[in-house]
Structure formats: structure tokens, C-alpha cells
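Read the figures in this text as sums done on the coordinates, not as results from a lab. Computed from a prediction, not measured in an experiment: that's the story for all the values here. Cβ atoms are built from the backbone, for glycine too; each structure is taken alone.
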Structure P
Amino acid sequence: MTEIAVTNSTVLIALERIDRINILKQSFRDIYIPPKVSQEFNLNLNWLKV
């Protein structure tokens, strides 16, 4: 398991569309997103860090 990841909304949207958003949580200990991505994506996932 890789420790840290930073992602953008494209990845989050694509994984959500194929119902695989949890693959990020399974693959990385910490997942960071920029504040703007948090606003754009508008999902409340407590394991995503802004």
C-alpha cells in the first residue's frame, strides 16, 4: 500500500461512475484533494483530506 496520494476531480468522478471510488481508500493510506476539488466533487467522504 502506497502511503500518500494527491488526486484531482477527474479521477474521483471516473471512479465514482464505475462504482469503484473505494479503490483509492484501499490503495492509499492518505488521499489529499485541493479545496477546489472538494467543492467541485461535492462528496462527503471522511477519508479524503482537503
Structure Q
Amino acid sequence: MDPLRTVKLTHTVIWAFFVACILAIPLFTVLSRFRVAAFFAAIVGVRWRFFF
């Protein structure tokens, strides 16, 4: 696998993880699992803090 393809795949996997975290927040909130929702919100918040 060439380096560019590796970077693209890694980027896609990381973004998919963050999308899953963002979608999990309202799901766990509706299920009244507020600590789990807060955990995912913290992951998203840390990501936004350090990359933007």
C-alpha cells in the first residue's frame, strides 16, 4: 500500500470514529445514559479543542 493511500485510509477511519461519537451523543441522551453521552461529548470536545 502506498503512503498516500495509507494516509487517506487513516483519515477516513478517524473521521468515521468522530462521526460515530457525534451520532452517539443524542442516542445515549434519549436512552437516559447521560454519563455515556458526556463521555462521547468529551471526546468530540477534546478533538475540537486541539485541532481547531
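Of structures P, Q, which gives -31000 when helix-only ellipticity at 222 nm (-39500 (n - 2.57) for each DSSP H run of 4 or more, over all residues; to 500) is computed from the coordinates?
Numbers: P: -11500; Q: -31000.
Value -31000 for helix-only ellipticity at 222 nm (-39500 (n - 2.57) for each DSSP H run of 4 or more, over all residues; to 500) corresponds to Q out of P, Q.
Comparing relative contact order in percent (Cα under 8 Å, 6 or more apart) across structures P, Q, the highest figure is found for P.
Identify the structure, out of P, Q, from whose coordinates Kirkwood radius over Cα pairs in Å was calculated to give 12.1. Source structure for this number: Q.
Given that FRET efficiency 1/(1 + (r/R0)^6) of positions 7 and 31 (r between Cβ atoms, R0 = 41 Å, to 0.05), derived from a single structure, equals 0.70, which label among P, Q identifies that structure?
Working: P: 1.00; Q: 0.70.
Only structure Q yields this read-out.
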